[in-house]
Structure 1
C-alpha cells in the first residue's frame, strides 16, 4: 500500500465540469484527477462525453459549471492560452496543412516549441529530444498525399515537439497498423514520468500497453477509476462498453449471384488512380459477383482509401470499371452514385453543423441507385433519438451510424466502406458489424477497406492485399491465406 508521500501530485484535474451543447447536457459534473508523470486513459461508450471532457480541458467548448486545474493553478481562457501554459492537444481527426510538407510541419512545431523552452535549439533538431514518430514518412511530400495513420503520427510528433507538461491525446492509435501502434505505445511509455498523458482511446490492446490508470465514463460523468485489470473485470464496464469480447463468427460464404434479379457485379481492369500528382494506385484488377463482399487489406499508405475513392469517382483514374455490365469508366462521381455505387468515406464526412435529420434528408435529395430501400431506423434504432442534434456534437460511433445511413438511403447495389469501425468502442463495433453482416447477407455487394484482418475475415468472401499501391495478393478468405500476408500488412 503506497504512502501518501509516494502518490504523485496532481498534474491535471477537472472539478465538477458541466458542458451544455445545443441545449443538451453532455457533461453533468465530471470529476477527473490525472497524476504527474502518469499515462491516464479515458474509456467509455460512444456518447459518454470523453472527447467533450478533453475539449473542456483544452478550452474548445465553454463550461456551464465547474473548473479545470493545471497542477495547483486554475486553467482558463482560449485554447492558445492553455497551450502556452503547458497543455498540448492531439485531436481525433488529424488537423494538418494539406499542402505543406512533413518537414514544414515540424518547423512550425519547432518554432512554437521554443517559446516553452529556455535557450535556442538547432534548426535541424526535428524532434526536440522526443522519441521520433516520423519514421519512414516522406518528409519532402505534401501531407495531403499521406495516409490517415501517417497524418496521425505527424500531428502527434508536432504536439510532442512543443514540449507540453501535459499531453491530451484523442484516439492517437486510430488508423495505425499494429506495428505503428506498438511503436507509439513504446514511445508514450518512454516519455511517461517526464511528461503526463491523458489519453482517450478505444483500442483495448493499446490501453493495456500504455495505461497506469484508467477512468470509465458513462452518461457525462466519470464512474470508475482504477487499473486496467480492475476496470476490465468490472461488470458495469463490460456491459456498457466492452461487450461480449467474443470473436466474430464468420458468415456463410457466397461465391456467386444465386440467380434472380440480384445486382452489384463489379469488374475492374487496369485501374490506376491519382492522388494529387502521384499515381497512388496502379493497375488494379477486381471482380465481384452480386452479393459478394471483398476485403481490401494493406498498411497505412498502401492505397486502400485511394482505391475506394477511385471506384467511387472521387479521384481521377484511368482503366475500366463496369457495374452490372454498364461501363462507368468515364462517368463522374454523381453519375456512379445514380448507377448504384455509394461510398462511406474514412473520417465520416458529415455536415457537422446540420442536424442528423438534415444529413439524412440531403442524402435522399441526391441521385438514388437501383437498389432496394432500407429503413435506416430499423438498421440503427439509436438514430431516432438523435435526429435534432447537430452531427458535429455526436460521438464517433454515433457519427459512423449517421455516415452509413445516408449511403443506404441512396439505394446502392455496391457499398464501399473505408475503415468503418475506426475510433469506435468495442460494443458499438459489434453493433456495426452486425448491421454490415445483415446488409451483406441480404445481397448487397460490399467492398470493405481495413488494415485489420479481424474485421475483414468474418465479413468478407475474398480479399485483395495492397502494398505500395499495387496488388500484393488476392484470393478467398481463409486463415492460412491471411496468415501469409499478415506480417507484411
Structure 2
C-alpha cells in the first residue's frame, strides 16, 4: 500500500509535465501563427481588424482577405464572397465569383457559407435558381446548429419554398434560431402569431417574441412591439411606450417607424400634437423611400398640415409613392389629374391611375372607376360599367358605392328600376355614415315587411 502511494505523486508529476509540454508546443505554434504574416489565420484576423477602418485600412483588409482565401481558409473565402456579392471596399460586384467563394467555403463544412450558398440558390445569385437545393443546404447548415440556416429553413417551410409547406416545421426551426438569440427569428415568429399566419393567432405570444427581438435591438421587432402597444394587442395599450419604441426603431433607420412617428405627432398619440414635427418625420421616411411616408407627406402639402399648402409638392410626393406601386399613392395621383391639382387636368390620366389602384382592391379607387364611367371622366359614359364597378366597391364596403348603386337602381341607370334594391343599398350607405344617401333614401317608403317602394312624387325626380 505504501509503495503504491509513493508512486502516485511521481506519475502525476510526469502527466503534468507532459501536459505542460504539449500546451507549450500548441501555444507556441498558435503564437507563431498569429504573428506569421504568411499564416492564413493571421491574414484573416488582420482583414477583420481593418475592415471598418479608414479607406487605406479597408484596402489593406481586402488584401489580407484575398491572401487568406488563396490559402483555402474557409472564413476568409466566405467573407470575400460577401464582399463580391455586395461590391464593397474596392471589390468589384461579381455574383458568380461570390458563388464560387461560398462554394469553396461550404465544401469545407463552414456553416455560415453553407447558408450563403443556400441564399444564392434560392435567389439565383451567381447561379441558376434552385429552391430545392437551397432548402437542402439550409438543412445541412441547420444540422450543424447554424442559427441563420435554421431561420431560413423555417422560412422555406413556412412558404413552401423548395420543400413541402409545413407550418409546424417552420415554427420548430424558427424557435431553434430564436433560442440561439437570432433576433430576426423572434421577430418573424412574433409576426406569425400576431397575424395568425400558419399558427393559431395569439397576440400575447406575438408580443413576447417581439420583446425578445427588441431586447436584441432588432429594429423591426421594436417597431412591431410599438404597434402592439399602440393597439393594445397582447399588452396593455400604452401610446407613450409605442412612441418610444418607434423612436428606437427609427434611430436604426427603419423607415416604417419614421412614418408611424409622423402619424403620432400629427394626431397627438402618445406625444403632444406637433404638426411641424409630424412633417419632419414624414419627410425623413419619405427621403428613405418609404411609400407610406411619401403619401403622408403629400397629404400634408395638400391640406397644409405643418407646411404651407403646395399642390405641386403634394403631386410630387404622391407620384413617388405611386411609382412604388402604392395603391393610395396611385389613387391620389388620379385625384390630382382629375382635379388639376399640382398638374394639368387630364381625365384620361386620372382614369388610368384609378384603374391601377383599383387593381389592388383599394375601395376608394374602385369606386372612382365607377364614377369615371358614370360621369364620363376620361372614358365614354357607360352606366352599365359604372354599376359593375360600384358593385365591386360596395363588396369592399365603400359607402359612396352603395349610395351610387342605390341611385342607379332608383333612376334605372345601368340597371332596371328597382326601388327595393335601391332602398337596401341606400340604407347600407347610411349605416356606413354616408349622409347624402339619407336624402335619397327619404324618397322611398319602407313597408312593414322591410321592403322599399316609391314615395310620393319620386317619378318626377
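Every number here is computed from the coordinates shown, using simple stated rules; none is lab data. Remember, predicted model here, so these are calculated numbers, not experimental data. Cβ atoms are built from the backbone, for glycine too; each structure is taken alone.
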- A value of 16 was derived for relative contact order in percent (Cα under 8 Å, 6 or more apart); which structure in 1, 2 was it taken from? 1
- Message: If distance in nm of label points 7 Å out along Cα→Cβ at positions 265 and 409 computes to 3.2, which of 1, 2 did it come from?
- Response: 1
- Out of 1, 2, which one gives 0.05 for FRET efficiency 1/(1 + (r/R0)^6) of positions 81 and 289 (r between Cβ atoms, R0 = 35 Å, to 0.05) as computed from the coordinates? 1
- Task: Out of 1, 2, choose the structure whose coordinates give helix-only ellipticity at 222 nm (-39500 (n - 2.57) for each DSSP H run of 4 or more, over all residues; to 500) equal to -8500 when calculated.
- Result: 1
- Query: A value of 73, 49, 43 was derived for Cα extents along the principal axes in Å; which structure in 1, 2 was it taken from?
  - Reply: 1
- Given a value of 17.0 for mean count of other Cβ atoms within 10 Å over residues 313-320, point me to the structure among 1, 2 it was derived from. 1
